[in-house]
Structures are given as C-alpha cells and as structure tokens.
Structure 1
Amino acid sequence: MSSNSDKSPVLNSRERVLCALNYQKVDRVPVDLGGTLGTGAHVSVVAKLRLALGLDKPGARVKVVEPYQMLGEVAADLREILDIDTVNLPGPKNHFGFADADWKPWKTFDGTDVLVGGKFNTDPEPNGDILQYPQGDKSAPASGRMPKGGFYFDDIIRQGPIDDARLDPADNLEDFSLLSDDDLKLYEKRARDLYDNTDLAITTGLPGTAFGDVALVPAAFLKHPKGIRDIEEWYISTISRREYIKEVFAGQAEIAIENLKLIYQTVGDRICAVWLDGTDLAAQNTLFCGPDTYRELYMPFSRKLNDWIHAHTKW
C-alpha cells in the first residue's frame, strides 16, 4: 500500500507542464490541444466538439485562428472542460501574412458557421474554389487555394523560371527578417496577459525557425516571392543544389537567432516551450531524406537554434 508521501501534489497546468518537461513527477499527464499550430484541430471538429459538450448551441460560430489549416479556436471554456494545460501565444500575422482580426462570418464547405479574419477572402471563384491572397491584397497573385468542397488551403506555387546562373540565396531569405517593434510589443502584451490571467503553460511557434518546411517554402505571405518556391523543385534542390540550400539555412539561422534574442528580451520565461520546426522529413510510407542527409543538411542549423535556447532561456 502506498503512503500519502508517494502521491504527487496537485499542480496547476503551468507547473504540470514544466515538471513534465524537466522529467519531474507530475500528478497526471499534461494535455495539449491548440498549444501550437501543430497540435490544433480543424474548426469543424472544434465546432462539433463544443456542441457535443454543451458549450454551444447550433449555429454558434467558432473562430478560425489559423486559416491555412483552418484550425479552430480552443477557447477558455473548452480548455477548462477538457483539462487542457497549454495555451498558444499567437504571432502578429498568419500564414498568408495578415492579422487574424476584424472578424466576419463565413460558412465552410461542410456547413460549419465560423468567424474569419477581415482580410480572409470569402468570395468564391467561378468554379467554387476559395482563394487567399498574400497580406490580403487582391491586386497580388493568389497564394492559397481551398478547392470547392475542401477543408483547408493548399499553397499556390508561384515559381518563375529558374536560371541557375542567377540563383541567389538572398532571394530565398526575403521571407526572414527581424521582428519589428510593433511585433514585439504585441508579443509582450499577449504573453503578459496569458501569464498573469491564466495558470496555463504558454507555448508558441516562433517565426523563421523551420528549415525547409514546404508549407513555408512557397511563401504564401509574400506578394512576389523569388528564389526556389516550387515544392518539388525544393526537394530536388536538397540534392542537386545542396550548397545553395545550406547558404539559405545559414542565413536563416542567423536571423532566427537574432529574433530569439528579441523575443526572449521581450517575454522572458513566461513561455514554457517553443515549437521550432514542422519540416516534413518523411511521408506516411517513406523518407524524404536519409539520416546522413539530415545530419549534414538540417541538423547543424536546428542544433544551433536549440543550443541557443537551452543556453539562454528556460524554454
């Protein structure tokens, strides 16, 4: 028979996640839903879940907090009823380069009533598809497409002819820049609000830390992207233009480190954990790159970011 001293003390969500991350005893396994853009759920699923749990009545609208994947908001009442321990610290802009703000109503193809950002295009094409535009600017070529009857967006490949003699790694680095003062103020405000007004573990994804993530290679937030933007061409280039890719990754890593410094100076250790990279290194049934390629091409740059984080933060 175990004694009371063997029992873990009851922890709040933030304490629970921090203990788990530090390999310390916890009272239960921490639960994450919506803490990062890689651990969310489709808005239609969230809406049905809220109905099943009695949190909403039919026709209630759920916010789309990430339009590329069409992720639904995991709001405070849903977190509470599911005992979720994490909360996402959102960045200033979404996959298509505009803020999720100025909400307006829309209905998805499966009939779910939702709220989308003001710059989210809801006007269908003649064939019924829904297009999205970089920074919400319809004067620029469309950068995302949800096929009629679809559930989420695919990036539209806007690849110009590739002239290897003129190919410049700087073209693939225009995606990455230092965070602005306004961006940092927004991070600080949101982080302080979540830290002071909840006991949840704050998790987030940071800009420019994913090396070769093909969701980002097409740069759906840029109006006229240059460089290698075709997904197939990008994967081919990891073999045929490896030195070029290394130069891109090296430049990206330098900018990412500077942004990590800025973020840490702004929010400190209010963040518990960061999601750095969603790069697809494998498919359901095969690898996209072998272990040796990973060790040569990806690992040095990922390690550089992780080493900085562990040396300078408690994340």
Structure 2
Amino acid sequence: MSNATAGGPGRLAGNGAVTARAPAKVNVHLGVGPLRADGFHELETVFLAVSLFDTVTVRRAEGLSLTVRGEGTGSSAGPASVPIDRRNLVWQAAELLARHAGVAADAHLTVDKSIPAAAGLAGGSADAAATLVALDALWGTRATRGDLAALAAVLGSDVPFSLLGGVALGTGRGERLTPVLARRRWDWVLGIAGEGLSTPTVYGELDAQRAAGTLPDGELMAATGPVLAALHSGPASALAAALHNDLQAPALRLRPELDRAMRVATEAGARAALVSGSGPTVAALAEDEDGAVRLADELAGAGVFRTVRAVHGPVHGARLVG
C-alpha cells in the first residue's frame, strides 16, 4: 500500500465515504493512423468493457491525499509502482473536477487496484473515471454526464470510454465515442505479463517500423465493419476472425515472448488471441463462459503469464457502488 498527502484550504461539510468502480477494456479493433501534428495518432478503435474492476473510495478531508492498494503498488513493484502524487490520473481528475466545479479539492482517495498498470487495459483511465464519478457525488457538484465526459477527455484518450463502458467506436485520439449495441455476452481470458509495457514506447516502435517500411504507413486503416457486425450478432468464430490491432506488431517486436504466449492461448482452446491495446496483456477469446473457465485453468498452468483472469463483457462504465 502507498499513500501521499498534499495540504490545501477548504471547509469540510460532513462525513461519510463514496465508492465508485470502473472496468478494464479490451480493444477488439485498433487501427492507428499516421502521427498527427499534435503528437497523437488518429485512431479508429472498438472498445469492449470487461469485468475486471478498480474501485475508488473518497472521503472528506482537508486537502487532497491518495492511497493506492493492490496491483502494481508497494516496494515489490519497484520503479513501475503506481504513482501516488500528481502524476497519477486520480489526483489529476480530482483537481480538474474541483476547478470545474469551483470547489476546494478536499478529499482522501483510496484506490483499490485489480487492473494491472501499463498492461493495455486502461487501468489508470478506469481509476480516473471512477474518481470523477465518486467525487461528483461526494462534493455535490451536480455535473452532468456530459460534463464528466468532457473532463474525462481532458485527462486522457481512454478515460471517456472508462466512464461510458459497454461497447463503443472511438475516433480521434479514441476520445470521440459512438456507443455500439452488442446483443450477447463475450467471454475472455486475460493473460497478464509480469512486467508492463509503456504505451508511448509501443507507439514509438510503430512509428519506427513504419519509417523503415516494415509496416504500412497507416494512411489506410483497417475497416471496423467486420468487428462491429460480429459484436452485434455474430458467433465467437466471427469475432475471432475480425479481431485487429495495429499495435500488436510493435508490441511483439519489443516483447517477442508474447508471440509464444498467443500461440499457447490458441493451442489451449482460445478461438483467437491478440495483444490488448499497447500490451503486454494477451486477450484470449473463449467460446462461452465454460470455455473461458477451462481456458483460464489451462493458461494458469502453462507458465507463460504472471496471472490469468477470466472476464466477460460488455459491462457498465464507471458508476457508484457505495
């Protein structure tokens, strides 16, 4: 467990705690366009929220303080430990909402992490989205969902989807969302690596491979139609055939062992496997819930992942749970 505190002015108004939770995501389609002038890439991505959650509990306090527990915390995490200061999106979300609402940033925030950091699952974005929802309730800011979505987009490209949940098509940096109807449950097994992978590093490797001519330049991104059709009504075989991730090749270049991990997943019964987002988590698609349980058991004993999690989606985005 880690914690930090920053002093600040403000009046307290009562006691009590508010808890919100937000889910991890899997990019079932991730098309990456050329590098833009603002330093970002144009994206066309399809997000799926899955049932691996972080929770954020907020309490009234003088000034802003932060405790982080669970995945990626403590001395065992070393340099990759989740930050407990203003580098953490949770802290930034609290300060941003306070400025927007014209209130003092007075709260103690406790983050309980199940989503690993730097894993391609948007764990930090989930924490930020849950913080916005929890502090809106604690401070009584009366922010609309649209207000929160606009603040989420300021915080990061994945934060708006962590707030929304379900299934959505993301464009721009991924922050412009169009909800997508999915008529069935999708079961997955997440193979989580022992060490994270920096998102900027993976994008940098993509740019380097494109500059060297070893990957297409991204001017023509893969169509999202097949994966959207499969999510809407298709069998698992249709979704398996439609999965796509432009960041997979650079992630494999940086972590060659992920190629073997994906092969192990498909040999163990996955309909398909891909790197989730910028990695290094491998998302393995199962036929159904029973298939996911069997697949998780197989992969847990295969020795290629630090841990495995059977999950399903779509699930709701950030919401109050207590």
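Data overview
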{"read-out": "Per distance in nm of label points 7 Å out along Cα→Cβ at positions 134 and 214, the highest-valued of structures 1, 2", "value": "2"}
{"read-out": "For 2.4 (distance in nm of label points 7 Å out along Cα→Cβ at positions 102 and 150, calculated) the corresponding structure among 1, 2", "value": "1"}
{"read-out": "Parent structure of the calculated result 1.04, given that Cα Rg over 2.2 N^0.38 Å, for residues 38-205 alone is the read-out and 1, 2 the choices", "value": "2"}
{"read-out": "At a computed 17 (relative contact order in percent (Cα under 8 Å, 6 or more apart)), which of 1, 2", "value": "1"}
{"read-out": "Structure (1, 2) behind the derived value 20.9, 74 of Rg and Dmax of the Cα atoms in Å", "value": "1"}
{"read-out": "For 14.6 (Kirkwood radius over Cα pairs in Å, for residues 222-285 alone, calculated) the corresponding structure among 1, 2", "value": "1"}
{"read-out": "Highest-scoring label, criterion being mean count of other Cβ atoms within 10 Å over residues 238-245, among 1, 2", "value": "2"}
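The numbers here are math on the coordinates, done by the rules we state, and not lab data. Keep in mind that this is a model prediction, so the values were computed, not measured. Cβ atoms are built from the backbone, for glycine too; each structure is taken alone.
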